[in-house]
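Taken together, the values in this text are just the output of simple stated rules run on the coordinates, not laboratory data. Values in this document were obtained by computation on a predicted structure and should not be read as measured data. Cβ atoms are built from the backbone, for glycine too; each structure is taken alone.
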Structure I
Amino acid sequence: MKATPSQDKLVRQAARGLAKEGLVTAYGHCSLRLGERHLLVCAPKPMGLLLPSDEGTVVELHDALPAHVLGEVRMHQAIYKIRPDVQGICRVFPPNVLALAAMERTPRARHGFGAYFYPQVPIYRDTGLIRNELAAQEVAKTLGDAAAIVVSINGAVTVADSLEKACVLACFLEDAARVELASMSCAMDHIETYKTPEKAHDRATWAGGIVERMWQYMTREDIE
């Protein structure tokens, strides 16, 4: 199977957008589902340095990774296999998320952007890198039906029904971590912002161009 030029471009734009927002550095990757059996992952280089000539790699969900594909792309395979609703995945390293993870904490739903992860982002606690099938499967299992997971002290993964939305959720996740750290610094982290799941669900809306506006912001002045 081969990706279309527009699919390849979308993956590159997503990668550069994540880098522009400081959510990845030399490390990280993103992918797009291609039908029931394949995904398209960005080229294995720093995401902010991807050029229009850098084509991604099509990966079979049920096969071993191609030799040049980063090992943690196994997480993408495992998640796509058990989450048919997921169409895009971002593997990111947001600074505030990492700071919380070092304290074995993840963001709670304390403000509007945090509501998308109500009641709290799950965490996979093993500190090793996810470079084998079993670990990848455990990450996918721990993620469950959530929108994001913190992968111990090694960053996070966001998932959504489009790659654009997964990128937006990566931004929201880092902002939720910022607010969590601010709450902790004031010893106010005992406060529950959303008193009921319904309140959080009402706030976590995608209506009104939420994805479109943030995507436009993330890809501003993109080279493609």
Structure II
Amino acid sequence: MNPTPYSTALIIGAGSGISAAAARAFHSAGMTIALAARNAAKLEPLAEELGARAFAADASSPAEVEALFASVDAAIGVPDVVLYNAGARASGPVADIDPEDVRRALEVGAFGGFLAVQQAARRMVPRGKGAILLTGASASVKGFPLSAAFGMAKFALRGLAQSAARELGPKGVHVSHFIIDGGVRPHGATDDTRLAPESIASTFLHVLGQTQDAWSHEIDLRPAVERF
């Protein structure tokens, strides 16, 4: 039995790790899955495993994100759930880091999140139903040395989540931001000092099963040994 009120899901920034675990969890809950990444070919094994559809899209391109949602609408139906898990890393001293690398980190990590939320909202608000999940990190609340670009992107994504939650919640759309406060271990590993992607995915699924009288709009997850 489906433990959530949703039947279709789109994962943007799909790949191994968190997004793959989420896809498996959503599939186990009875959802039909669409996966999107810049390189759709790398998604083929996971798509075949889950009977999912894979799409190529640059998450930072307004035209490509709009086209992605239109393609997903046609392939599996309007997505009830949208998980945004895309990001671009750029690290280094602020005095030396390439500004174009910083621009790309912001375009993918923050602007792409806005594009996904916008397209999702256009579909979900008229139906009065849907869920938008945004993946954050320790850097969503704490800036680290040599990580200004990542911190800027994740702070912006958190701001987007808060604003969208307050705007869209009363319209029936559940927006939730997840602070992944720690390293994520590979699929199948047993290192308890890092988060298992399957455990993160189970939290996604739990949030999707919440009723409107008790929605979570932000959850932080970390291993018991992680300092915070």
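Given a value of 24.4 for mean count of other Cβ atoms within 10 Å over residues 13-20, point me to the structure among I, II it was derived from.
Label of the originating structure: I.
Distance in nm of label points 7 Å out along Cα→Cβ at positions 37 and 149 was computed and gave 2.0; which structure, I, II, did it come from? Please report the intermediate quantities before stating the final value.
Numbers: I: 2.5; II: 2.0.
Comparing all candidates, it corresponds to II.
Rank structures I, II by distance in nm of label points 7 Å out along Cα→Cβ at positions 93 and 205 and report only the one at the top, that is, the highest.
Top value of distance in nm of label points 7 Å out along Cα→Cβ at positions 93 and 205 goes to structure II.
Identify which of structures I, II gives the largest calculated value of distance in nm of label points 7 Å out along Cα→Cβ at positions 21 and 173.
II
Check the numbers for FRET efficiency 1/(1 + (r/R0)^6) of positions 109 and 133 (r between Cβ atoms, R0 = 30 Å, to 0.05) across I, II and tell me which is largest.
Greatest value across I, II: structure II.
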